[in-house]
Structure P
Amino acid sequence: MAGLEAIGQSVREARRRAGLRQRDLERRCGLDQTVISRIENGRMPSLRWTRFAALVGALGSAWEPPRERRDPRDL
């Protein structure tokens, strides 16, 4: 589930960079605010790709895909 958490964190960071509240994003992409909250908290394993695409599209240039976070001890 680490992948879902990473995606959720990315969505939250992008939303905040864009200066949006979850309700604002709800109006832009058509996803319910509770669904956005679940995504941001990594608790939406059954999200359809079309809905995810609408979410990313609504975030526009603020969206950045999650990057691999490496443990500095592994370098």
Structure Q
Amino acid sequence: MAFLPIAPNTVFVAKPFEISYADAMGGLRVWLDHQKIQTAGFRIVTGSGNGFEIIFSNERDALAFGGFEWFRY
């Protein structure tokens, strides 16, 4: 998984090629709900790096997201 902190409370996570955007968004939501983490913003990124830019309201939640792992939903 490509997990890249791009600002104190913002991370980029690359979407695996074999997972659709709909399934990927569902997987992110399930993980965030299970961790009881609410995002402050969410953006789909396409182009040179396909994935998601996720903004958290605090650094603690952004760092906790480092534990996210993709799996097929």
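Read-outs: derived from the displayed coordinates by stated rules, not from any lab. None of the values given here were measured: they were computed from a predicted structure. Cβ atoms are built from the backbone, for glycine too; each structure is taken alone.
Some points to look at:
- Of structures P, Q, the largest value of distance in nm of label points 7 Å out along Cα→Cβ at positions 32 and 48 belongs to Q.
- When distance in nm of label points 7 Å out along Cα→Cβ at positions 8 and 24 is calculated for each of structures P, Q, structure Q gives the greatest result.
- Given 38 for relative contact order in percent (Cα under 8 Å, 6 or more apart), calculated: source structure among P, Q: Q
- Which of P, Q yields -17000 [helix-only ellipticity at 222 nm (-39500 (n - 2.57) for each DSSP H run of 4 or more, over all residues; to 500), calculated]: P
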